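So, here's a batch of structures to check.
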Structure I
Amino acid sequence: MTRTIKLAVAAAMALGATSAFATNGDILMGLGAKARGMGGIGIGMSHGAESALANPALISSVKDTEVSFGGTLFMPKVNYDANTGAGGQDSDADTNVIPEVSIANKVNDNFYWGIGIWGTAGMGVDYRDAGSAAMGGNGTLQMVTALQMMQFGVPLTFTSSGFSIGVAPILQYGALDINYKMPDMMGQNNGNPYTIGAGLAQDFGFGFNVGAAMDFAAVGVDGLTLGAVYKSPIEMEYKQQLSSATQPFVDFGIFPAPMEDKLEQPAEIGVGVSYSIEGSTIAFDYKQIKWGDAKGYKEFGWEDQNVYAVGYEYAAQDWAVRLGFNYAEQPIKEWPDGAGYVNPMDPNTYQYAGGSALNMFNLLGFPATVEQHYSIGGTYAFTEKLSVDGAFVYAPETKTEYGTGGLAALGMAGQEATVTHSQTGVSVQLNFAF
């Protein structure tokens, strides 16, 4: 058991060296191939050890000890057009790996515990090869962004008479890098671009997930499960990232002050239900991601995001098939020029700032614009102790156009900027039961 844990964590850390690109905002749509095959379902339906973060109460379905590890190959396609006449530019950050390792153990009929490490969130673009930097990189500013999130957690669950409650203390690792080149609009730098960026910044933060679930079979209603979960916000500080990235816009009089370097992972609250009969299970999850309250995201104008997921599973003795759909309206909204802006020096007051610059940063650097996700997945059991899961997720292309006319005089954009964004993801996972 100890050797298995060491190997699993080592594998997760090795995979986690690459940056993630997620779906509901910057949060991964689902953790694990089972959940992803059902549109991210996991609050009211147990997936064994895989449930540790989605709802820690649901690891109570593990029969003895279960080890699950794998990863997701993410392939986003992002194109940004500043409408300066140069045409759109494709981001080169188009292939990423997101790891997951989950372990759960039944101590007795009432107590379960686990351990795991998961890639949970991230986002990034890479326009470093776009156009002439002195002219603004064809409107992309040759921007490169990379946000990576990994969480380490230890779920602890108590169950009795069909009711389970679980808590998972969370240690989160995050890394953020924002760099770009300001065009030499007025020849102040002898035709050379201004390089903005302070290099990669990292931080650790602490939080918790708490979940509850009720299996109504204990009171005579077979197949019905209800679940609820709350995930706390986790404050992170990435030194000289947001402050450095926004300082040039202060110098030009667009922002009243540079932003703080805090970028908080938002709180989440959700409920779920599943019903099983004769091998078929249908499930529904709803959750709200509190971007509007999260430091950093609220300064960029992100709004709370309502996420809806519906999934179906048919399970036979040695195999299962899954289908799912996930919908969440994009959290980034359009700012008008002169829009109210939260002053980072005094969060209780508003000042005026260039909405065009905020629109540009959101669409160019953090295009969290996909909304619909279709998924299919399955499981094959080689033996009672070894099985493999797979899932395929497709997010169709969205096209988002926001006004950037306030930056036209600086040569960074036309009257509006456009981003198109689609995603394809493939997940594979091995499961061992002991």
Structure II
Amino acid sequence: MLPALLRNSIAGLLLSLLFAGGMWFYVRRVLVPYQRTDAAVHGRPRGNLSDLYPRWLGARELLLRHRDPYSQAITREIQSGYYGRPLDLARASDPKDEEGFAYPVYVVFLLAPAIKLPFAIVQAGFLWILLILTAASVPLWLRAIGYRPHFPTIAILMILTLGSFPVAQGVELQQLSLVVNALIAGCLVLIASGYLWFAGIVLAIATIKPHLALPLVGWLGLWALSNWKERKKLIYAFGLTMIVLVIAGELALPGWIGRFMNAVVAYRQYTRAMSILEVLTTEFVGRILVAIVIIAVVHRCWKVRREASDTVSFALATSLVLAATIVIAPTIAPYNQLLLLPGILLLAGSQSILSSKNLSTRILFIIAAITIFWPWIAALGLTVASFILPASRVQQAWAIPFYTSIAIPLAVLALLFQYAFQILRSGEQTKFASERS
């Protein structure tokens, strides 16, 4: 469906605007009203519900008042703003997520310019920052994977991205995952352009969300070590920047690493964090499947570790790593799925995948297309229904757009693996210029 949209500029622009508008209307007219009603019925507290708030408050208290952002006192203050009051463990209806400061302490340096501003102003400004960064990430990803479409196609892709549920949720919750997505896209563009020093610096900053960035760090480290003479700048820049961030964090909060690790352990306990594979199976089976995915991705990366950054193989390995990150990470939050974007763009721009006569490839492509487009179609349907039917009736169907959410990363990862096997069988190592239209 996506390739068809991209081929017809006018129809594609109109349909993408329809899908994007339907998604945002669904979030504002159906999902959020349902959440408010459900919270009122069950007595669940609702404050600003901004995922930026715990980080902003922690940064403010550390940098202005030298208080430990990982402390229980700060956690309760965070809850007062995020939920509207501190959580009460005696209330079964209260949320289980304590909203502690479970980030590396050096995230405070990114937020330092905003700590003296009222949070209402910070919140409003950050919304636009997220939208701008996410919109900019689309051409960055296209440049990073070597896909050079015409401007109407870029516009369609930007509209669809901004109108996707991961972005809508990320913007509504003000999630730093959207910032990390833009940082990773920028890092890979810098690598493709040969600016390895700057790429290493940006990659280090992206570790503010370690579970999203570290698998990519591992792959790019392997890639750089495989041609040390030409790529060593990437490792030097990343290593030096990390040293600076860690030392700066230690000066701001001595012993922060131990506190951060304790916060991560606590976070995984009170949120019962599990990967997609663990949710779909069991904890034991899921971990076995996670290990299999890691081995398969590492094997593929090892095969292409010497490839240049302007090859299909490099882009595919990078997309595999990012897609696998979403599958194996101990979280199923849809806003993290924005890291699937390079893989989706790579597949949408690949003539060898689109024209493949291999039955398994075609089946996987259809499955992936259905899972990706279902949220837009369902959200548009509920949006239309919200103007016709009573709100209470429409809100009962709030979960329909999520039916394929957990399957999207698996479908994209499977199709990327299929593409990798196809390249491996054919021995194809073409440059992007000969692969892309």
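Observations on the model:
- Of the structures I, II, the one that 1.2 was derived from, the read-out being distance in nm of label points 7 Å out along Cα→Cβ at positions 38 and 334: II
- Among I, II, structure where helix-only ellipticity at 222 nm (-39500 (n - 2.57) for each DSSP H run of 4 or more, over all residues; to 500) as derived comes to -22500: II
Values in this text are rule-based calculations from the coordinates and carry no lab data. Just so it is clear, the model here is predicted, and its values are computed rather than measured. Cβ atoms are built from the backbone, for glycine too; each structure is taken alone.
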